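No value in this document is a laboratory result; all are computed from the given coordinates. This one's a predicted model, so the numbers in the text were calculated from it and none came from an experiment. Cβ atoms are built from the backbone, for glycine too; each structure is taken alone.
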Structure I
Amino acid sequence: MTARPTIDDQQRRARLASRQLLAPAHRADSPEQVVEALVALHATDPATVFLSVAARLTRLEPADLERALYQDETLLRMHGMRHTLFVVPADLAPVVYASTTRKVAEKERRGLLAFAAEGGFDADWLAAVQRRTLAALAEAGQATGSQLGGLVPELRESITVAVGKPYEAQQTIGVRLLRVLGMENEIVRGQAQAELTRRWLTTFGPATTEDVRWWTGWGVREARAALAACGAVTVDLDCGPGHALPDDLDPLPDPAPWAALLPSLDPTPMGWQQRDWYLPAAHRTDLIDRSGNIGPTVWWNGRVVGGWAQHADGRLRWEALEPLPREATAAIDAEADRLTRWLGPARVTPRFRTPLERRLTG
């Protein structure tokens, strides 16, 4: 019997350095190259998109990313994996929609109808609001959610959810309806499971079946079928069985020492469910909020070693969560200076705040 290929944690970190464009020698020249390499950028927090791209480029002007998103439309915002908002390459959008979003959209549509009913609005009323919204958008060409609310006042109707709960809140019809329309491909904010899995493994592989399930939000049968359909082979990881593409089994050389400062919800720390090989369990209390969102992280040679935050005065502060050599401290300081210069007068507060980020800005 032929032994299965083995890819240990050190090799996984070497792949992460080059394929996630984090080591300086592997940085890209354009926002499109970054997003293409990473498959998708988390976009729930708008600042994440800019900071994730900035960390991986040789040089970036914010206008370059804005051009790609809003003028050239080479990058698109859309709801995809795990009901989450992502930025993806334009050519991947149909794959994400067919593999993931369409199924989620059906559930979201049912939820929207139930939400409207709680406020006393029936399906006919909602359908009429939808028609007026699409007509207004067609006439305007493009519009923000707030602008559409001015054109279609019904979008501003507010409904109380989770009544009596600690997290009771007001939500508008517009927020929920625009989300569903985006998922249904009626509007654009900004084929299929096998292809998405192949693209993901190219950057994030090797990985376990649970990693694939977690990142995509699929069930175990869908994940296994997609792995088989894209030709993935079984390999031995330090944590147990995993999967890699058949032409991706040869070892990579270790990169030169490198440091990186990645933002909240960056695709690299959020890329896998099983994270022990790059995120020590002892660091998680400081770096992850109660909902599982990871905050700004400091990296040294493929491992998370601390966190960072931007103070109100614009300075970037970082804190190591383990002892580091002088070489690491100097490299991290250099990355902090680089990011400070790029941010200039801009101030960034993560949407999901973690204990360490709060401590550094307190």
Structure II
Amino acid sequence: MHNDINEDEFDRRLEEIVAFEKMLTDEGALFLKFWFHLSKKKQKNRLNELAEDKKTAWRVTEKDWKNFKIYDKFKKVTERALRETSRNDAPWIVVEGTDHYYRSLTVGRGVLEAVNARLEHLKNPHKKPVVHVPSSPQNRIRVSDTIDLASKLDKKKYQKELEKYQGKINLLLRDPRFTELSAIAVFEGMDAAGKGGAIRRVTGALDARQYKVVPIAAPTEEERAQPYLWRFWRHLPRRNQIAIFDRSWYGRVLVERVEGFCAVADWVRAYSEINDFEEQMARNGIVVVKFWLQISKEEQLRRFKEREKTSFKKYKITAEDWRNRKKMDQYTTAMCDMVDYTSTEIAPWTLIPAEDKYFARIEILKTLCKRIEKAF
């Protein structure tokens, strides 16, 4: 309305709003949207009445009169916005706003009818729609098979490279240009692949005031009562900060999919919801860097047994780790689908051969430096 954005940007933002509301309704939210309408004549009368009464004059500002002067444009823009964003699961209810008794009663009735309709639906739910599950061709080249697990780095070179890239990432986050950005590093991977050790090599190079590590476990009761992305939204870093996620929102298409913790429809739609989420972050100056750490079955078994034998590592191995190992093929399929559907140009996956921990740690630091430099 004020020409701050062009038509293309307007359309893009409307699409984002529709996608956001669909995600919330898919999560079970009951959406009610009310638009209070006044004709141009009625609005002018209302503004004059308020301005002339000493008790209410403070309600009318210079900005209100400026907006009134472009009423026709305002109406045109809002009519289009309402038309494009009124959907069956989140419709707009237009309320005539002249009479305050009428508008209050209309809204009250609208809320009551919508809540009653939802409760009735819960008593007699309709047949659930058939969900299209993305299929994986039998002859598909799996991304997990393209990772060169033989990649290695000797200890002497590792120590030299570690000092180099830890210093580099420290300087990058102190660069004045980073004050206009923020970063997120997502760590996913097989159990015992070395995520914790890699994270420590990153944080060891940073000012403690500039980063936070967000460990993700099973959701709490509070988190279960919210849309599933909610618990990640609230940990997004502010400008000039980096957030490191030890596990992440990808749990919906990995562990929740494999273990059956969510319905098929939930993890199928999660791919597009995650892509939308990461696009919003990128558009708002967040550099999103995603790592998958891969090891072989044999190496994982060796590390599991080593943890069981080492007193200060025993806490790292649980019965759940052994259960997950039995489903490794299912997790690998889920991981390949995840990379296929969510590796985008703005937030690509970096697949890290983690058989050799030295090699993995340096590749992670290198990639972080490269992605942040590219954003400058």
Mean count of other Cβ atoms within 10 Å over residues 78-85 from the coordinates reads 14.0; which among I, II: II
Parent structure of the calculated result 0.75, given that FRET efficiency 1/(1 + (r/R0)^6) of positions 142 and 270 (r between Cβ atoms, R0 = 35 Å, to 0.05) is the read-out and I, II the choices: I
Distance in nm of label points 7 Å out along Cα→Cβ at positions 174 and 326 from the coordinates reads 5.8; which among I, II: I
Distance in nm of label points 7 Å out along Cα→Cβ at positions 6 and 254 - highest-scoring structure of I, II: II
Read-out semi-axes √(5λ) of the Cα gyration tensor in Å, computed value 36, 26, 20, structure in I, II: I
Read-out helix-only ellipticity at 222 nm (-39500 (n - 2.57) for each DSSP H run of 4 or more, over all residues; to 500), computed value -12000, structure in I, II: I
